[in-house]
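Trainee: Just below sit the structures, each encoded as structure tokens.
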Structure P
Amino acid sequence: MALAQAIVASAHPSWKPRLEVPVAPGDARAADLVLTGTTQIVHIEIERALVDFQAQLRSAQLKREVLAESAERPIRLVIAVPETNTSRTRLAPFGDLIRQTMPATSRRIRRAIRSGEPLTDDGILFVRTRRRG
């Protein structure tokens, strides 16, 4: 919930956030976080640990496909991960491939969420959360 809370707290008021959005009636799967804007929807899957990124991405893409069947607007997919050295290290060897399939940078995604402007591509968002202390 900390990653979802950080994303929603930074979101422009034009985005309407919803947690655990069912992908379809009768389907037990849910999108972790959905930001609905006037021209598009941003489907955010939150991954606390990158165990098998290929499988995690495939699961998120399948959820997006089902959501898109009933959506009235384009849906962008964002995989949100903690802003940690571990996350960056696990993704680094696959950087070129990830950039080809999910070209929106974390900076670009963050800017779109904060400003309310449309996101033009899928991407990975590194999320900073406040540490207690």
Structure Q
Amino acid sequence: MVTVERDSVAFTVIGAAIEVHRCLGPGLRETAYQTCLMHELLERGLSVAAQVPVPVLFKGNRIDCGFRLDFLVESDVIVEIKSVDRLMPIHTARVLTYLRLTRARQALLINFNGVTLKEGLKSYLGVRQTRSR
């Protein structure tokens, strides 16, 4: 039998997002959800950085192309917030690219524009490269 451990940071972020969605409901702009989620995450004791720049490595050069993470929680979990009719493949592609560029261990893509948050929540695990000893 395979045992799956619950990630405490992701669990806390999801709980905070559920609380924000429960209080605000769907239909607001992303900035409203971002502001309230930031407040809720800080209230729950998490370290949160907002609008974190993500440089692109191109031929050995770090280039700032204007990419920004909505949140980086506990320096290792990306949180991308949407308020759209439905998540599109480009949203997933962007989050996966952010995972690759940052080497974060996990990303949460959260669409607050659904009747329930569950229908707009996706989680992705990053690929960590291990060093050989």
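Trainee: When you work out mean count of other Cβ atoms within 10 Å over residues 56-63 for each of the structures P, Q, which one comes out largest?
Mentor: Numbers: P: 16.4; Q: 8.4.
Ranking P, Q on mean count of other Cβ atoms within 10 Å over residues 56-63, first place is P.
Trainee: Rank structures P, Q by Kirkwood radius over Cα pairs in Å and report only the one at the top, that is, the highest.
Mentor: Values: P: 15.0; Q: 15.6.
Structure Q gives the largest value of Kirkwood radius over Cα pairs in Å among P, Q.
Trainee: Check the numbers for relative contact order in percent (Cα under 8 Å, 6 or more apart) across P, Q and tell me which is largest.
Mentor: Numbers: P: 27; Q: 21.
By relative contact order in percent (Cα under 8 Å, 6 or more apart), the leading structure of P, Q is P.
Trainee: With distance in nm of label points 7 Å out along Cα→Cβ at positions 16 and 88 computed per structure, which member of P, Q shows the largest figure?
Mentor: That would be structure P.
Trainee: Quick check: 21, 11, 6 is what I get for semi-axes √(5λ) of the Cα gyration tensor in Å, for residues 32-79 alone, calculated from one of P, Q. Which structure matches?
Mentor: Details: P: 21, 11, 6; Q: 26, 11, 6.
Computing semi-axes √(5λ) of the Cα gyration tensor in Å, for residues 32-79 alone on every structure in P, Q gives 21, 11, 6 only for P.
Trainee: A further question follows. Given a value of 1.8 for distance in nm of label points 7 Å out along Cα→Cβ at positions 104 and 120, point me to the structure among P, Q it was derived from. Provide the component values of the computation, followed by the final result.
Mentor: Values: P: 1.2; Q: 1.8.
The structure behind it is Q.
Taken together, the values in this text are just the output of simple stated rules run on the coordinates, not laboratory data. Since we're looking at a predicted model, the values are computed, not measured. Cβ atoms are built from the backbone, for glycine too; each structure is taken alone.
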